Structure P
Amino acid sequence: MSAGIQFDFEWRTTLFALVMVPALAGLGFWQLSRAEEKAVIAQEFENKRARAPAALEELAGKSSAELAYHPVRLSGRFRQQEYFLQDNRLVQGRYGNEVLGVFERAEGGLALVNRGWIVADPARQSLPAAPVVEGPVTITGQVYVAPGAAYMLAEDPYSADWPIRVQALDMDKAAAALDVPAAALFAYPVRMDEGQAGALYIDWPVVNVGPQKHIGYAVQWFAMSVVLAVLFVVRSTNLLALWRGRQK
């Protein structure tokens, strides 16, 4: 008569499994929720991108959520020597900066227009020179609302010398550097569309990590949870010995 299933729960192994199996599964469900969030953001972006570009003055009174990724149209001219450089922007492994031009709107007021990426000195011994945009232009783009405050080890200096390189853009400090009231500067930067006058290398990801990658991470966490559960069962019971006995 064959022996039945026997259990041997060693307390340290059991405690480890009781903690880690649900924890790993929880991380999998968290990644699935992140995938759903990213899918919603991407869908909202597509819905807003289908709208006709609006003039900035038409967006007065809208919330930041309503403004995010809203297509816009600007007419005016870029200041030639005054622009900001956002540091630590990598494109295909190459170090560079994003160029935020100071745009004088035809209807009055200023806006910061992100013209895209430009290669820069990785040693930071020199600043890149952004190509000049001549004459009055009309451009299109999207309002960019940052998802949260950037983490910085130190405050950006916002020097009086142009161009000004910063880690993260602070619109109030930018207005002060331009010597204009904060109300004279549109509250959010505008990311220029590809192919517009003055556009550099344009690649605006809606989300840094797409939904599919989060789903892939979730599968990995679930797989680790299952493997750990199986190993615990094998370690704590005689199921493996019973299976081997039946194979003989």
Structure Q
Amino acid sequence: MAELEFNERLSEQMEVVYSKRDLLRRRGLVHEALGAAPGERIIDAGCGPGFYVAELLDRVGPAGEVVGVDASPQMLALAAKRCEGHANGSFHEGDATSLPVESEAFDRALSVQVLEYVADVPAALAELHRVLRPGGRVLIWDVDWATVSWHSGDPDRMEHVLRAWDEHLSDPSLPRTLAARMRAAFEAVEVEGHSFATDDLTSETYAGALLPLIEDYVAARESIGAEQAAAWAAEQRELAERGESFFACIQFCFTATRPAG
């Protein structure tokens, strides 16, 4: 695994990705499944630039509290700026396997597109279990990157690029085993799959926003290199100009409850 380095530039790029309409739709699905209510305490493990925290603060109201945790100081700075003016929102540096908060303190916990980056998934699940109150609800959302269908006139190159992109993840197909792992600590585990598809590769879509991120990352991979990465991205932009783009993937939402007893 060759991790993405969430420096200031990449953090700002990711903030742009999270602001796009596909991700706005995803946030709506997450909020619907999480079911936050006024007065609740909620933790976002891997909060990134704070979109969920900001929206959850509105949902829990002044009597509630939302805590965001992220390993990237740059992401936390963006999140804190996004949530300025909310006295009941706070942010802490930490990772999913060691959340810097007290035990049994939260009514709900969420972790969106985080665990696919975590090497020790059981430890992350144990932490989510620890911080939830008995009867508390957890939501985990991750992508199965093997479900990506991305049109190209050079399918072999596309396959090589996508497999190189997989190298930044601990488990590109985590959703396939996640439900079984969750049942070791939680009850009432449910999973829903959501398809994200587009024939629009503009910067307003998830695929369009991902394009420069993938290009930059795979250009540095020995298996691809800068020349092939640039050719791949150029072809995608040409397809977009001709109205021939297509991208699809399946993302999975897992919900469960910490046993009350």
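We did not get these values from a lab; they are worked out from the coordinates using the rules stated. Values in this document were obtained by computation on a predicted structure and should not be read as measured data. Cβ atoms are built from the backbone, for glycine too; each structure is taken alone.
Structure data summary
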| item | result |
| --- | --- |
| Which entry (P, Q) yields the derived value 28 for relative contact order in percent (Cα under 8 Å, 6 or more apart) | P |
| Origin of the derived value 2.2 (distance in nm of label points 7 Å out along Cα→Cβ at positions 142 and 166; candidates P, Q) | P |
| Origin of the value 11.9, where Kirkwood radius over Cα pairs in Å, for residues 22-85 alone was derived from one of P, Q | Q |
| Computed 40, 27, 11 for Cα extents along the principal axes in Å, for residues 70-117 alone - originating structure among P, Q | P |
| Origin of the value 12.2, where mean count of other Cβ atoms within 10 Å over residues 54-61 was derived from one of P, Q | P |
| If FRET efficiency 1/(1 + (r/R0)^6) of positions 94 and 158 (r between Cβ atoms, R0 = 25 Å, to 0.05) is computed and equals 0.45, the structure in P, Q | P |
| When volume of the Cα convex hull per residue in Å³, for residues 190-237 alone is computed for each of P, Q, the largest belongs to | Q |
| Comparison of P, Q - label where Rg/Rh (Cα atoms, Kirkwood Rh) is highest | P |
